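What follows is a set of structures for review.
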Structure I
Amino acid sequence: MNKEQKKQYISDMSTQFDKSEAVIVTHYQGLTVSQLDELRKQMREHGIKFKITNNRITKLALEKTRCKDLSDLFSGPTAVAMSEDAITSAKILTKFSKENQNLKILGGIMGSDVLDVAGVQNVATLPSLDEARAKIVGILRSPAQKIASILLAPASKIAILALEKSKK
């Protein structure tokens with residue numbers, strides 16, 4: 001990279017770090033190109049950017065962002081997942097790292113909280129936004145169904161009783 005390309009890279013990365021709700025740092029040493037492509041494909045499907053980084057330049061990009069606490073994690077073959085949905089990115093990376101021992105999660109940031117490996121794995125166990133909404137709807141809907149069945153039960157019993165009386 002020449003100086004202009006480096007300046008552009010730093011600018012782009014700084015913007016992406018600031019715009020992302022969640023940033024997760026990983027080591028990818030030992031993964032094959034096809035494994036990396038598969039991981040990128042899974043991430044892309046959910047709108048997550050997975051980028052292999054140049055550590056020295058990325059540290060410069062981190063200096064002026066809210067993610068500056070992550071700069072210690074950038075050593076060796078490093079890749080970064082940046083997204084608006086921390087739970088989905090943590091789930092994908094955690095699942096992929098269980099299937100491929102060569103992907104190692106180092107840590108990350110969610111909102112303003114710095115996460116270690118255990119923190120990222122805890123976030124991965126949380127329900128996604130759609131799952132949480134479905135659970136809430138199920139909880140809200142359940143009492144309404146019970147109330148309706150309770151209110152309808154006496155009416156149906158009265159109707160059955162009236163039908164039996166009319167047959168006599």
Structure II
Amino acid sequence: MTRSTPEQVDDALDALVCFDLYVASRAMTRRYRPVLDEHGITYPQYLVVLHLGSAGPSTIKGVAQALRLDHATLTPIIRRMEGSGLLVREHDEADRRSVRLTLTDAGRAVHAASDEVQCTIRDDLGMTPDELRDLQTTLRRVEQAMTARVRDGGGLTAG
């Protein structure tokens with residue numbers, strides 16, 4: 001078996017859409033880090049704050065669905081947020097098995113700063129509003145297509 005040269009490996013990676021998505025996602029998350037550090041939260045916590053700030057109190061299941069996370073991934077995020085005073089967990093009065101999440105004053109303060117955070121990131125991207133909408137549309141199509149393929153039990157096919 002022959003080893004690939006670094007140039008061949010780069011060519012192989014450059015041909016992968018998934019690699020471009022992966023690298024772009026990591027770069028975006030890295031850029032958010034110092035912006036969100038000012039508010040003492042991580043990117044996943046920021047997403048929870050955004051959801052609860054716009055949707056209002058929600059069940060853990062509702063947040064998991066909105067963020068497209070499984071319960072096991074979301075639970076430690078919520079615990080840390082509760083520990084840092086950003087939200088409270090309360091059992092739903094109608095269904096004691098259901099846990100409702102509500103932002104605290106501290107969580108609402110972070111949500112209030114979200115417009116400033118988004119403006120910073122949008123400015124950093126240097127894209128027009130139309131370009132941003134097109135990018136979001138494309139990314140949503142990618143997510144929907146991949147989710148549908150996984151849901152259908154899709155394995156690799158010859159292409």
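Among the shown structures I, II, from which was the value 0.90 of FRET efficiency 1/(1 + (r/R0)^6) of positions 20 and 60 (r between Cβ atoms, R0 = 25 Å, to 0.05) calculated?
Working: I: 0.90; II: 0.15.
Source structure: I.
Follow-up. Assign the value 21.5, calculated as mean count of other Cβ atoms within 10 Å over residues 84-91, to the correct structure from I, II.
On the way: I: 21.5; II: 15.6.
Only one of I, II returns 21.5 for mean count of other Cβ atoms within 10 Å over residues 84-91, namely I.
With Cα Rg over 2.2 N^0.38 Å derived from the coordinates and found to be 1.29, which of I, II does the value describe?
Details: I: 1.67; II: 1.29.
Answer by label: II.
Also: Using the calculated result 28, 17, 6 for semi-axes √(5λ) of the Cα gyration tensor in Å, for residues 12-67 alone, pick out the matching structure from I, II.
The read-out comes from structure II.
Given a value of 17 for relative contact order in percent (Cα under 8 Å, 6 or more apart), point me to the structure among I, II it was derived from.
Working: I: 27; II: 17.
Matching structure: II.
No lab work stands behind these numbers, since they all come straight from the coordinates. Keep in mind that this is a model prediction, so the values were computed, not measured. Cβ atoms are built from the backbone, for glycine too; each structure is taken alone.
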